Structure 1
C-alpha cells in the first residue's frame, strides 16, 4: 500500500527551511503532496496561483520525483483524506511552534483519527527562518539571500517593487 504524506503550508514565500522539510519528508513516504493553502488570518504577499507556481518551481529544482504540489482551501484533514494521505508532515522550529502544532494536531485528530501527524525538527541552521520575517526583512531593504533561493529572492523583491518599493 502506497504511503502518502501531506506537507501543508502557505509558503508565502517558500524558504530554505520549507525546502529542508520537503526534502526530508519526501524520504519518509512514497508520495509527498505539498498542499499550498491560504491562511485566512494572514495577508499574503503572493496570490494562491503565484505561491503554487513558486513552490512547483522550487520543488522541481530538488529533482525528487515523488513530490506533487496541490493548492487547497479546505480543512487540512479533508484535504489529506481527499489525497489518500495517512500522514501530515509538519516542521517545527522551536518550542513556540511545538505548542501551536500540538494543539492543532489534537484538533485534527478529533476531525480524522486515521491521519497521523509527524513532526520534523528544522535543521539547526534553518531554525530562525520564517516566511513572515523574510518578508519583513525584504520590505525594509534587508538581505534575504541566506533564507530563500535566488529565484525566490527575486520573486520577493519584484513583489515589493510592484507594491511601491522598499520602506525605510
Structure 2
C-alpha cells in the first residue's frame, strides 16, 4: 500500500504546468534588463526550475541564485522566526530580483527575504509564489504574482513537504 494514500490531489500536474506557463507570460514583459531569480530553498526548487524553463522559452534568461531560509523546520506551523541557513552566492546590487517561494502564508518569510535583498542593493524585488493561503496578506502587503490560490490546508508535493517527505510528488496535494 502506498504511503501517500491520504493525500488529496489539489492541482494535478498538467494544470500546474499550464499555470506556470501562464505565469511566465505575465512575468516576461517585466524581466527585461539585468535580473536575478532568487529561489527560496528548499520548497520553491521545482517551481523555480519549471518557471526558469518557461521564461527561457520566451527568450528571458535571468541569472539564478538561491537563499535558504527556514521558519518551519519539520513542523506544520511557522516558528515565527526566519533564519538564514545559506545566503546568496552572487551579488544583486543594482539588479532587479524576482523572488520565488512555494507558499505565501503569513508573509513573514517573503517580507524578510525582500528586505534582505534590498539591503544587498537590489534595485527592485518582485515577489512570486506558487500558492497563497486564503488568510495570506493581500494588497500592498501581498505577493506581486501568484500561480494558485490554495485552500487553507497543509500542502505537499511539487517541492512542499511534510517533515521532509512528499517533495517529489509531481502535483500539489493536501494533507489533513
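What follows draws every value from the coordinates through simple rules; no lab data is involved. Nothing here was measured: the structure is a model prediction, and the numbers come from that model. Cβ atoms are built from the backbone, for glycine too; each structure is taken alone.
Given a computed value of -7000 for helix-only ellipticity at 222 nm (-39500 (n - 2.57) for each DSSP H run of 4 or more, over all residues; to 500), which structure among 1, 2 does it belong to?
2
The value 4.0 for distance in nm of label points 7 Å out along Cα→Cβ at positions 81 and 137 was derived from one model only; which of 1, 2 is it? Can you show the working numbers first?
Values: 1: 4.0; 2: 2.1.
The read-out was computed on structure 1.
Give the label, chosen from 1, 2, of the structure having the highest value of FRET efficiency 1/(1 + (r/R0)^6) of positions 113 and 145 (r between Cβ atoms, R0 = 35 Å, to 0.05). Working shown, then result.
Numbers: 1: 0.25; 2: 1.00.
Result for FRET efficiency 1/(1 + (r/R0)^6) of positions 113 and 145 (r between Cβ atoms, R0 = 35 Å, to 0.05) over 1, 2: largest is 2.
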